[in-house]
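K.L.:
Dropping the structures in below, format is structure tokens.
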Structure P
């Protein structure tokens, strides 16, 4: 049903086979656009924390997701050491407010990408199953 919203526009993100040349070019483009001047700042965490406080007050379960991105683009995250700076802070906030942190880069196996920063919707089921299984207690996310 969700995929039929807006007359199926989301189907544009369907990919059954990666185009490595296009993904490499896109990874370079968005890396230069978004990560070349990236600076980790406290306001990024302020808004996440306020959201988590509100969710906890209203007994809403929250999943903080690090979206899976194409490998070449992901390497730039690691060059910036985001897994050592940004992600641990997100994980700490998740623990403090009873949320669940989910790194789709390491916790899922689907490697289909619409572009360098978006997985194909063909990966949606795996990601959703991971979180639904956690939500209902079938298999907790580590």
Structure Q
């Protein structure tokens, strides 16, 4: 009895697999985006970089980055922001130099290189973009700039 069930199951398995494959092949593939599969669809430009600098919204706000940083490598080995904005190179690159607070360690000692606590720029600074707000902003500053 057991042998008959196992043999029948083994014989039935290829039939089920082939019928499932045939059913999948016969189904018309439809796209959720409303276009043909092979038709290229241009991407919407959601966030555009804004030329010039935007005004800060509150005191001590980190400045926004007025250019794209999409291809910049910022990791434990390399920080490409420093190739232009480090105080040793900012003058020749005509780029704004980092604030002196970026060269102070946590005890307030002045360093020649950027402090480890300020090494990852994208922890505080973000590229400025002309993007619609995701949530209404109801922030009211307590004092003027």
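K.L.:
Comparing P, Q, where is distance in nm of label points 7 Å out along Cα→Cβ at positions 93 and 125 highest?
P.N.:
Comparing P, Q, the top value of distance in nm of label points 7 Å out along Cα→Cβ at positions 93 and 125 belongs to P.
K.L.:
Assuming -13000 is helix-only ellipticity at 222 nm (-39500 (n - 2.57) for each DSSP H run of 4 or more, over all residues; to 500) as calculated from a single structure, say which of P, Q it is.
P.N.:
Answer by label: P.
K.L.:
Separate question: Can you spot which of P, Q the value 2, 9, 16, 17, 19, 19, 13, 5, 1, 0 was calculated from, given it is P(r) over Cα pairs in 5 Å bins from 0, in percent?
P.N.:
The correct label is P.
K.L.:
Rank structures P, Q by relative contact order in percent (Cα under 8 Å, 6 or more apart) and report only the one at the top, that is, the highest.
P.N.:
P
Quick note: the coordinates plus some simple rules give every number you see, no bench work behind them. The structure presented is a predicted model; accordingly, all values stated were derived computationally and were not measured. Cβ atoms are built from the backbone, for glycine too; each structure is taken alone.
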